[in-house]
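As structure tokens, here come the structures.
Since every read-out is calculated from the coordinates, none of them should be taken as a lab result. Just so it is clear, the structure is predicted and the values come from calculations on it, not from any experiment. Cβ atoms are built from the backbone, for glycine too; each structure is taken alone.
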Structure I
Amino acid sequence: MTAMQRKTPAVFFRGGTSKAVFFRAEDVPADVETRNRMLRAVMGSPDPYGRQLDGLGGGISSLSKAMWVERSTRNDADVDYTFAQIGIRDDVVDMSSNCGNMTSAVAPFAVEEGIFPLPDGPAMVRMFNTNTKKVVHAHFTVQDGRAVSTGDMEIPGVSGTGAPMRLDWMDPAGTAGRGVLPTGKLQETFSAPGFGEFPGSIVDAASVCVYVPASAFGLTCAESPMAIDDMREVMAGMEYVRRDAAVRAGLAPTPEAAAQASPRVALIAPPVAYKTLAGTELAAEDYNIAVRVASMENIHRAVQVTGAMSISAGLVVEGTILNEMAVNLETKGDLKIGNPSGVLATRADARKNADGSWNLVSTSAYRTFRRIMDGHVYHP
């Protein structure tokens, strides 16, 4: 006898350079095993072909995500939201980090679904991310009870334009509980089989990421994500560094136990001319630092917003490898991050304390978003 499929109310959103399925929290099973089974089925995972053809996923990490949202009981938040990164070829449902791109769709979902309705006009929603225990403020406009998504803002990696959504990560440092520098060191020595030793910095702001020079792997950060993905030794070396950093940052007891989504690992380099994925020519003068960030063992086609918040913090904290490698850096203005899709401008408000430690007040970025469809998603 064939079991009938179940259906669950859902909304499909683009947020920044990612897409995700959104649920009301009460529609997500409380039992972890049941919940994860549902999320995998919705996305079409695991898929040994890497296409997620039997679900809503798109075969790459930025298109294999889910969020669920509910009204918050906290004094500093209006809504709580939880993020899940669903594996593609495997059955992993990783909840060790947040997705900054999809965070831009949380407030629109909450307003439009009646979780946190707002009057027309300029709006601000305070959002508590349960994964990282951090609060993000979303600034946007409401019209006729819906978040305005049409506008003239362009962001790298997304065709067309949309309405700007400003996201402010409040007190973003220390998602792992160890401050902006989880090991207490501005720089430390890493190694990878076949590549020797090289310097790096671990920074925790909105997410934990380890940064190492692209030159240590014979690269310049002008390379495309697809080209780096095909460099098996480089990808293996980056993964080796990532797992080592997980232990150093206190995220895992052993390298083997490191979660897939956290920490991330990024190659960084001084600015260099390159072509974006859209074919646009970028000059070295157009940005401050080049990055290529790995996500779920593939190079991201742009840069994750939570990753950009970590990069921003690393740029303004004096003495990190990012701070030393950046060119023409104005720490009180826009921080321009060169990535495969273009340049992402961010800001960071950091204060150096008398004892030499750093207080990270906030980090900010702009995204666009769009509600694509709503209805029911079917799953076993």
Structure II
Amino acid sequence: MKKVFIMKKFFLTYPFFFIIWAILPILLGAIVYATFFHGIPTNLPIGIIDEDNSATSKELGFIIQSSPSINIKKRYDSLLQAKADIASGDIYGVVVVPSKFQEHTRRGVGSEVVLYYNAEFVLIGKALNAAFLQVIAFFNANIQVGTNLAKDSNLILAKARALPIIPEIEALFNPSNDYSQFLLTVIMPCIWQILVALGMLNLLSNDPKNLAQLIKRLVLNFGLAMIWGYIMLYLFEILGFPQQGSFSIIMLALAVFALGICGIVICLQSVLRDSTRSISVIAAYIAPSLAFAGITYPQNSMESFALFWSEILPISHFMNLYLAQANYALPLSYSLNIIAGMLPFLLFLLLGVCIYERRFQSITMNKIDCSNKSA
């Protein structure tokens, strides 16, 4: 009964802490998973302008529509009409088949088929670009095979002449180019670290009265962070993401990561002593993590400041280790070296605890002085 009363009092004191660790992980995880559920963008709406309106141009349109990534949603008479729909987001691009397309194709004269697409959506743009190039390559091969068959009835020889070099491209570590694997493995840790920071700051919104209280709050937030961190990594395995290396090493890195984030929050709150200002600084610090983690944009292509910001983010080091273990199963020495690079973040924890302890001692001394004066 006493424990129930204590828990009730705790939840009444820190209601947002309950929301952070009981509701937000499930809610945000479900939203992110639902967003990238398909893994590969499919049926991306585009338009087409057929200025030739011939059997050959219609065949090209049929091949474009057959691509799993593309869906011809509308047909237009002019680029002006298509431009308005691209700007509104109704379609992501438009293919223009020029006039005399069939005539030029049969005569072997070059004919440009143009794809205009909205490059603001980088991933969608890449998917459309890749799918369009595949369609054109397939269409050109068909035309060339047909031309060769007119000269020689040997189908195998006609194909060999049309495609003298057959490229074979093998994708490693993410062979299906699955965007869910690419994005979820970095978005989920980014969300997780935000929850760790919010949970720790919420517990510090009421100043701890002594060092024991501070440590208890740290242990509570750290423990819940590790539970959800384990669930996150386990879900990655269930989704079929690679796990070639040591799960224990990844969990060790996750523990150092969590302590580092908690330490940064404790240090900031010990200095600022204002949750509003602390959350502002924390947000400015960790909010750009997705961009600087080294997954969505390679670190070796970053400018000096961006590379510096990436280095001072714990998640950058954690993602390096996660990829080293999950995808490549690199040696233990390499992984431990990355973890060693994360240890300086624990200095914030030590500094924050020291500042709080100094404050506790000062409060105790003031109470003793007041008692002596009253006596």
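Name the one structure among I, II that Kirkwood radius over Cα pairs in Å, for residues 105-184 alone of 14.2 was derived from. Walk me through the numbers on the way to the answer.
Working: I: 14.2; II: 15.5.
Value 14.2 for Kirkwood radius over Cα pairs in Å, for residues 105-184 alone corresponds to I out of I, II.
With distance in nm of label points 7 Å out along Cα→Cβ at positions 9 and 81 as the yardstick, tell me which of I, II scores highest.
Working: I: 1.8; II: 7.3.
That would be structure II.
When distance in nm of label points 7 Å out along Cα→Cβ at positions 25 and 345 is calculated for each of the structures I, II, which structure yields the highest value?
Values: I: 3.6; II: 1.7.
Looking at the calculated values, the largest one is I.
Computing helix-only ellipticity at 222 nm (-39500 (n - 2.57) for each DSSP H run of 4 or more, over all residues; to 500) gives -22500 for which of I, II?
Details: I: -4500; II: -22500.
Among I, II, the structure yielding -22500 for helix-only ellipticity at 222 nm (-39500 (n - 2.57) for each DSSP H run of 4 or more, over all residues; to 500) is II.
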State the single structure among I, II that was used to calculate FRET efficiency 1/(1 + (r/R0)^6) of positions 241 and 273 (r between Cβ atoms, R0 = 41 Å, to 0.05), giving 0.95. I
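Taking log10 I(q)/I(0) by the Debye sum over Cα atoms at q = 0.10, 0.12 Å⁻¹ from the coordinates of each of I, II, which one would give -0.81, -1.00?
Details: I: -0.60, -0.88; II: -0.81, -1.00.
Considering all the candidates, the number was obtained from II.
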Say we calculate relative contact order in percent (Cα under 8 Å, 6 or more apart) for every structure; which of I, II gives the highest result? I
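Here Cα extents along the principal axes in Å, for residues 193-232 alone has been calculated and equals 34, 16, 8, so which of I, II was it run on?
Details: I: 29, 23, 17; II: 34, 16, 8.
Among I, II, the structure yielding 34, 16, 8 for Cα extents along the principal axes in Å, for residues 193-232 alone is II.
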